[in-house]
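Read the figures in this text as sums done on the coordinates, not as results from a lab. In this text, all values refer to a predicted model and were calculated from it rather than measured experimentally. Cβ atoms are built from the backbone, for glycine too; each structure is taken alone.
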Structure I
């Protein structure tokens, strides 16, 4: 059974990464416009964004707007199989390459975010997400939610949506998905 689930996830990743690369290559301005609109409703809350890698959709324009109203941070991988840490980010702050190649602030001022913009490989309309397989966001969301509320907003291209995604008990759901064209509110029941 576990092998079947791993194979399903691998197939979904392959499909979604190809679609994401194609959407990314198509270019176009204003990809973070919808995200900016959503975040305007949460001004002042501690926000975690991310530094895009590969063909991930870029949240930095929305992060820069949010930084004018409250603290913004980015994830830092501190160790394998551990939750993420979050270091304060400002547009133009000194950055260095972190583990797995993502850029992180050179000086670490740690913040606990209330809202997380979550990068992803694929999503479905039920709030399920598929990442790269390291489990970092699942562990992080589980820990943050155990201590209180944490709003997880998946950010992706429309092309990354799949009809359904395989799930494991440890997979943490998204509360909302924002694409370059729409906002998907996830119903919890």
Structure II
């Protein structure tokens, strides 16, 4: 039975490096991993005024979380943290209080930038939030992706070393998901 991994991409701009990374990660996923995603840019700002009767798009998002066996967060770094749009999505999934849909879902974090450790701060800040939500988050391998020369003009991953890194990442995350199912 395939492991359903809900993948949220925090880079929502049209030419986002993290969207390109998602495309590569999805294409390279093992056969026993089923990638699901959700366009988090469509979610309204979270508010306690809405949490008990959420708009339809938030209900659809919550259903995606419920159906998922695990979560993968792909994030850029903004001011040493992850984007507000990603935090907003995480908040929708964890509220109302006592109804945390992220609880005990295996998680992994990665990100792309034009520098060698450009998403280091974002990933570690995100890991703090995931720890609070009681999501067992894969510690190794860490994945700080320098995407400056990894993609062609069409957004296709062309760098062989990057492909190896993604394959290693999937091997580790798939193993972690299986161990946590036991």
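Quick check for you: by mean count of other Cβ atoms within 10 Å over residues 62-69, which of I, II is greatest? Structure I gives the largest value of mean count of other Cβ atoms within 10 Å over residues 62-69 among I, II. Distance in nm of label points 7 Å out along Cα→Cβ at positions 22 and 86 computed as 1.1: which structure among I, II? Here the read-out was taken from II.
Taking distance in nm of label points 7 Å out along Cα→Cβ at positions 94 and 166 as the quantity of interest, name the structure among I, II where it is greatest. For this comparison of distance in nm of label points 7 Å out along Cα→Cβ at positions 94 and 166, the top structure is I.
Figure out for me which of the structures I, II the number 0.45 belongs to, where FRET efficiency 1/(1 + (r/R0)^6) of positions 54 and 78 (r between Cβ atoms, R0 = 25 Å, to 0.05) was derived from the coordinates. Working through the options, I get structure II.
Each of I, II could give helix-only ellipticity at 222 nm (-39500 (n - 2.57) for each DSSP H run of 4 or more, over all residues; to 500), but the derived value -8500 comes from I.
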